[in-house]
Structure 1
Amino acid sequence: MAGDTLSSTDYIKHHLQNWTWGQHPDGTWGFAHSAEQAKEMGFWAIHVDTMLWSILLGVIFLWMFRKAAKTATAGIPVGFQNFAEWIVEFIDTSVRGSFTAKNNLVAPLAMTVFVWIFLMNLMDLVPVDWLPSLAQWVGATFFGADPRHVYFKVVSTTDPNATFGMAFAVFFLVLYYSIKIKGIGGFTGELTLQPFSSRNMVIQAIFIPINFLLEFVSLIAKPISLALRLFGNMYAGEMIFILIAIMFSGGIVIGAFGGLLQLGWAIFHILIITLQAFIFMTLTIVYLDMAHHEH
């Protein structure tokens with residue numbers, strides 16, 4: 001896909017559009033051929049590229065660490081075993097430093113969240129045109145599709161559906177353990193009896209709706225902040241890569257300058273993709289720790 005076949009605006013829109021499958025207004029099911037058609041499909045439409053890459057990278061993560069566990073030796077670790085043990089030790093240190101209760105689910109969950117999100121973020125370092133162009137070629141060659149109607153986003157974390165899905169999964173665990181550890185009464189008390197309290201029953205009754213409003217907003221903000229922080233940072237990073245890619249159609253000089261910018265941004269972006277995975281993992285641990293303790 002080159003900038004000489006699309007305007008800059010169309011090029012950006014094409015790269016930011018998901019490969020969408022759903023029900024058309026006429027009742028038939030199929031893939032959307034434009035952003036307008038994808039919008040008409042509504043809530044139940046599926047972003048096929050997001051599902052494909054998130055599941056594929058999840059399978060790769062499980063396969064790699066399973067292989068490392070099966071081939072582990074008691075001696076000095078080498079190769080990928082060394083890397084896997086370093087990841088496990090890093091996760092163990094993070095959990096021990098932030099989670100003060102006892103729950104055997106937290107460490108495996110933290111490692112899954114960190115590695116899975118890191119792998120999805122890592123796809124942002126693949127040149128923006130390589131895989132979409134390959135998808136266009138496959139669509140045109142084997143399925144007779146118009147290349148302009150073939151969409152293929154490879155960075156799952158630039159899709160808010162993926163980030164909100166992970167954030168809500170963590171949120172449901174927080175609710176589950178909050179009720180399991182504290183009971184319905186204890187969890188309800190946290191939402192209604194703080195931060196304002198009084199020994200006077202009348203004043204306390206007045207404080208309850210105020211407390212509930214404040215605590216409910218704080219509770220709901222957890223999954224929203226988890227999802228939007230990851231999505232916003234990765235979406236912005238992908239947008240910068242797309243804008244730099246447009247420079248390659250501006251001639252040799254501008255293209256060479258764009259190449260330097262792309263290299264510099266890719267090196268800096270390695271820090272961003274790692275940091276975003278670490279932040280999501282750390283907040284997951286902290287939120288679950290809060291769910292295990294009375295306030």
Structure 2
Amino acid sequence: MCGIAGVIHRGGTADIGLEMTSMLQSLKHRGPDSTGFAIYGKPNLDEYIMRFKVAEQEDLESGFEIHREIRDRKAVVDARMAEKGAELIDEQLATEYAFRYRFSFDGDVENLVRYIEDVEGAEILSLGHALELIKDLGDASTVSDQYGLRGFEGTHSIGHTRMATESDVDIRSAHPYWAYPYNDISVVHNGQITNYWIMRRQMERKGHRFMSSCDSELLAVYTADKMNDGYQLEDSLKQSIEEIDGVFTYLVATADKLGMAKDTMAAKPMVLYESDDIVALASEEVAIRAIVPHEIDTYDPYDEEVRVWQA
């Protein structure tokens with residue numbers, strides 16, 4: 001019983017870090033194990049923003065040796081970026097094991113990602129012109145405070161509170177998920193994909209990367225694959241209902257859009273509020289009311305419904 005949420009502002013920006021923190025904190029009861037945010041600022045096509053980690057939170061409990069390994073892993077990442085021609089503009093330490101880099105680069109991004117992730121313990125959570133993906137153990141307020149998300153000005157965001165069922169309680173298994181080669185795509189999902197392994201093998205044969213055994217990651221990889229083949233976001237969402245089996249509701253964000261899709265059974269909850277200025281979606285209405293406190297009318301999207309909104 002996980003919780004998902006999304007918000008998009010039409011034609012403007014807001015403190016989406018605070019908004020998504022409030023929405024996800026109200027859904028804490030649906031998933032106490034981990035919380036994740038995908039937040040979108042204004043795209044800068046001349047720069048990339050990369051969020052990555054070189055260890056798991058639980059690794060810190062293993063003693064002094066892991067702290068030295070973390071420093072060594074980061075040093076190798078830095079060296080590999082320089083070797084590939086990435087020019088670091090700004091570096092921020094989020095936690096001892098998680099980092100935010102802003103850099104310029106005109107080479108092969110997919111090649112750079114694979115080279116960095118060949119470093120032991122390194123995982124790129126997101127890399128793009130607008131997207132920043134943050135996830136860690138704990139509730140929304142804990143993760144938001146840890147990573148300084150309140151005050152993040154942007155256009156839209158999606159988020160997830162996770163109750164672990166089939167995979168581990170760690171950052172790697174937490175949502176949202178990102179997938180290249182479409183660098184600003186993120187996905188959150190509530191449900192279960194029953195043809196996960198069949199679809200995963202299809203994607204792997206096409207050269208796509210998977211970093212976890214969580215079925216939700218498939219939706220990010222699937223969307224990236226479709227859009228890389230020229231699909232529009234709405235078409236990809238509609239196609240997913242035909243090709244992916246299971247019970248699911250999921251949200252997808254790109255650099256300038258927010259989309260949703262429900263499967264044919266529509267068993268996983270989703271509540272939607274829409275006005276001229278803002279669209280908000282969540283597993284429960286309480287999350288929408290956390291950021292839209294006045295009297296509102298919401299509705300539940302029907303089975304196989306697909307919607308896309310523009311920032």
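Looking at structures 1, 2, which one was helix-only ellipticity at 222 nm (-39500 (n - 2.57) for each DSSP H run of 4 or more, over all residues; to 500) calculated from, given that it came out as -24500? Each step should come with its number before you reach the end.
Numbers: 1: -24500; 2: -8500.
Working through the options, I get structure 1.
Match the computed value 0.45 of FRET efficiency 1/(1 + (r/R0)^6) of positions 49 and 225 (r between Cβ atoms, R0 = 25 Å, to 0.05) to one of the structures 1, 2, and report its label.
Working: 1: 0.45; 2: 0.65.
Going label by label, the one that fits is 1.
Say we calculate distance in nm of label points 7 Å out along Cα→Cβ at positions 73 and 185 for every structure; which of 1, 2 gives the highest result? Could you put the intermediate results ahead of the total?
Details: 1: 5.9; 2: 2.6.
Of structures 1, 2, the maximum of distance in nm of label points 7 Å out along Cα→Cβ at positions 73 and 185 occurs in 1.
Kindly point out which one of 1, 2 the value 0.75 was derived from, the read-out being FRET efficiency 1/(1 + (r/R0)^6) of positions 161 and 209 (r between Cβ atoms, R0 = 30 Å, to 0.05). Show your work: numbers first, answer last.
Numbers: 1: 0.35; 2: 0.75.
Value 0.75 for FRET efficiency 1/(1 + (r/R0)^6) of positions 161 and 209 (r between Cβ atoms, R0 = 30 Å, to 0.05) corresponds to 2 out of 1, 2.
One of 1, 2 was used to compute distance in nm of label points 7 Å out along Cα→Cβ at positions 193 and 249, and the result was 1.9. Which label is that? Don't skip to the end; give the middle numbers.
Details: 1: 6.4; 2: 1.9.
It must be structure 2, since only it matches.
To test your reading of the models, identify which of 1, 2 gives 6, 29, 37, 22, 5, 0 for P(r) over Cα pairs in 10 Å bins from 0, in percent when calculated.
Details: 1: 6, 21, 26, 22, 16, 7, 2, 0; 2: 6, 29, 37, 22, 5, 0.
Computing P(r) over Cα pairs in 10 Å bins from 0, in percent on every structure in 1, 2 gives 6, 29, 37, 22, 5, 0 only for 2.
Rule-based calculations on the coordinates, nothing more; no lab input. Please read all numbers here as calculations on a predicted model, not as lab measurements. Cβ atoms are built from the backbone, for glycine too; each structure is taken alone.
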